[in-house]
Structure 1
Amino acid sequence: MSDNNLINLLRRRLPAHCLLFHPEDLRPYECDALSAYRRLPLVVVIPETLDQVRATLQSCSELRVPVVARGAGTGLSGGALPLTDGVLLSLARFNRILDIDVDNRTARVEPGVTNLSISKVAEPFGLYYAPDPSSQIACSIGGNVAENAGGVHCLKYGLTVHNIQKLEILTIEGEPLTIGSEALDSPGYDLLALLTGSEGLLGVITEVTVRLLAKPETAQVVLAAFDSVESAAAAVTAVIAAGIIPAGLELLDNPAIRAVEKFVHTGYPEEAAAILLCELDGTREEVAAQIERTRTVFAQAGASDLRVSRNEAERQRFWAGRKAAFPAMGRLSPDYYCMDGTIPRRHLAKVLAEIGVLSAAYGLPVCNVFHAGDGNLHPLILYDANQPGELERTEELGGRILELCVAVGGTITGEHGVGLEKINQMCVQFNGDELAQFHAVKQAFDPHGLLNPGKAIPTLQRCAEFGALHVHHGHLPHPELERF
């Protein structure tokens, strides 16, 4: 297949304004939020209708051209990194909220709708959409489904997979499939869970039916400061052990606290080694009772300072600091590398201490800002990409942190997905037989391996080269990705 064959076919089937070919037009699509990896696609397609998406996929299927679907580009694992011989399919123009069903508490939306806009449209009905990634003002719901995104409130209300009911997708051949149903359950295999978090490897999402929740009567945040990260981590375990399930329970260590304070001036105690933000929601009576219990637990765990939000504005200010933590890192370092791993809560103190040891060994500072309640870590490795070899050392440190998560019974991702960033660590997480089953599922949906090839699931050959298992079968990866 020549490049001209593809471009000519797309030109016949799609309007000219939906196609981008020139390097200056392709540049905005060269990476997602993992900007360390950049590459220009052969062509960017920005369809406006479902028929145009179908025509794009059918064209790629006929000519055996790889396709990378992209939402808002806020992903942090390189999942939307394009291929130089492939199509970058942007769903940005699919940005309509199609229906709000108040009685059944659902919303039908297109994949390019931003996360936060769903809650804004549902607000007049006393409803909202629970998953709230820090990038919710920009990230799209299609990307949330592809990565199984979470957010600060996923401890109580679950990840994306727990908050959707139905997907409409197109296969690589352009065939429409409905996954899930309007009902709370449907017979057969749970393909809805399979598609959620599948990172664009199995199909292209064209519509999502999400579940909406009733807004709680009230919510308040307890801010607890601690003199050590270890005592803060122990307090997390103590809260859950006490039978309290917060709406959100987040931890920031001292470097993160200081960076946030300089950035958004939230009023966090800058001398604390770590702070916890613990939100309780429900009826006023429930929240009042839970706050007293939470204050007691934190005090017994060694909290040196306890504050409770006095009104909605103060609650929002407490959360504004947490949500601004990642961009605040720009005040500390030219670049940062955001990791994403999940561990059992009981190992928080142990793993955070070991991350400190690894940080010192590699000579790279690490800030910790994460969803402590569900053990979803987000170590932020600070580095300077302009220093020769520093990115490579950062990636190696990140890999060690992820392998540490696996060693204590955790996993290499909680909500960012695997993409390209963690593909070697998949070899540590899973054995050869398990990976072979993943490839079998991929083969069933995408026989020629055209959807987002080389991402999320490593070949057994790659794992053997990484030193993690013995190769006995498996497909060769896309050659362009094997070098990473």
Structure 2
Amino acid sequence: MSSCFTDLAQQYIGGQWRPGRGSWDIIDFNPYDGEKLASITTATVDEVDEAYRAAEAAQKKWAATNPYARRAVFEKAIRVIEDREDEITEVIIAELGGTRLKAAFELHLTKELLRESMQLALRPEGKILPSPVDGKENRLYREPVGVVGVISPFNFPLFLSIKSVAPALALGNAVVLKPHQNTPIIGGSLIAKIFEDAGLPGGLLNVLITDIAEIGDAFLEHPVPKVISFTGSDAVGRHVATVCASFFKRSVLELGGNSALVVLDDADIDYAVDAAVFSRYVHQGQVCMAANRVLVDRSIAEEFTGKFVAKVKSLKVGDPRDPQTIIGPVINSAQAKAVSGVVDQAIAEGATALVHGVTTDNLVAPSVLTDVPADSALLRQEVFGPVAFLIPFDGEEDAVRIVNDTPYGLSGAVHTGDIERGVAFARQIDTGMFHVNDGTVHDEPLIPFGGEKHSGIGRLNGEMTIEAFTTQKWISVQHGRSSFPF
């Protein structure tokens, strides 16, 4: 077992590693075999205050630091990750049940994001704008917001924590990070250690391992943070947005999805099958962009379905440490029960299970369901597990209607032999992201990432990250004398 689970099972506040002062411990378990990885005493409301105050005290000096010097920290952080890549891979496998394939994917995304964050430190620009007043000069400055609170999820905890942490720091902010309680090391304290080893000054990144049962809404309500970046479910995101609005804070919400992969009648069927299986079953389907629904034109549905089912049946389920494993465990027993319940409910409603995966502890084998009633609530919700709904449609208009019949709008894909037909189809979908002749799971560091409807508010990556974690200040200079009416 990695030493991370002993050495980093602490809070990180003001550049100091220390135990929490809460009255109970968060137990970190391996979701595959139930091994106890770590026991971490929770942070209290007082420690939330201490973390935010430490961030506030450190931020102004950091913001005044030459951005080229800030950039050097991210260069070093990449080297730290590369030097410890084998160990980090083992932590991903142990703590969240990620396969080796998934760990490599997450590490790749993380390093690409850090490379973009290096450049982000240099990109904020000011402006001088004209004025209708003679002799007036209008200067528009781009400045960091100050302190950013980050709440990250369990599915891609390293990447999705750093996705907000690194850009916020690069832009001159300080950060307080609260990782998900199921992934406190890879999503929290390991990130603190990476940046500590990369030379980030103490106080700029603080990590609180705790739970709402201990701190309530203190993390959101505290007066110091000006922006809260939350990645998680839409139900919790609604609460985060409500609390932030009541305290005049900005919230950036990256929430759930109910994406569809659409196969039109002129698609390359074999390629579409590969894209659909990956899009639905990557990391056991615990991905916000995963293709919950696979829509296929009725004229090719029989051929597509046969090939899709055959490929799903070939996916190896089991120990995530095995390089051949594609489907490892879901994050915990509650999630396993919920996913199994979705399959049972669908069958009870009249669906046909073309593949009916067996659940053993936290291992949920893939299921493929068809004939799900069109009015079923299951087709409109996010299913965070290895369950695919196959849905036939009759022509593009029918497909557009079905894809849009959900409260979510995060990602999606369409397969067709005509690229412009695919683009025209994509433009009719109410979603933040859509891909032609590819899978539904993509995140690139320069491209705005985010959703419509219940899938979130705001965007991250590239220029949108600058918008998220900075603010604008107008300073006018009057050359000569103004005249006043009295």
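Every read-out reported here was derived from the displayed coordinates using simple, explicitly stated rules and does not represent laboratory data. Keep in mind that this is a model prediction, so the values were computed, not measured. Cβ atoms are built from the backbone, for glycine too; each structure is taken alone.
Quick notes on this one:
- If P(r) over Cα pairs in 5 Å bins from 0, in percent, for residues 159-222 alone is computed and equals 4, 15, 26, 21, 13, 7, 7, 5, 2, 1, 0, the structure in 1, 2: 1
- Which entry (1, 2) yields the derived value 149 for volume of the Cα convex hull per residue in Å³: 1
- Across the set 1, 2, relative contact order in percent (Cα under 8 Å, 6 or more apart) reaches its highest value in structure 2.
- Parent structure of the calculated result 3.3, given that distance in nm of label points 7 Å out along Cα→Cβ at positions 79 and 463 is the read-out and 1, 2 the choices: 2
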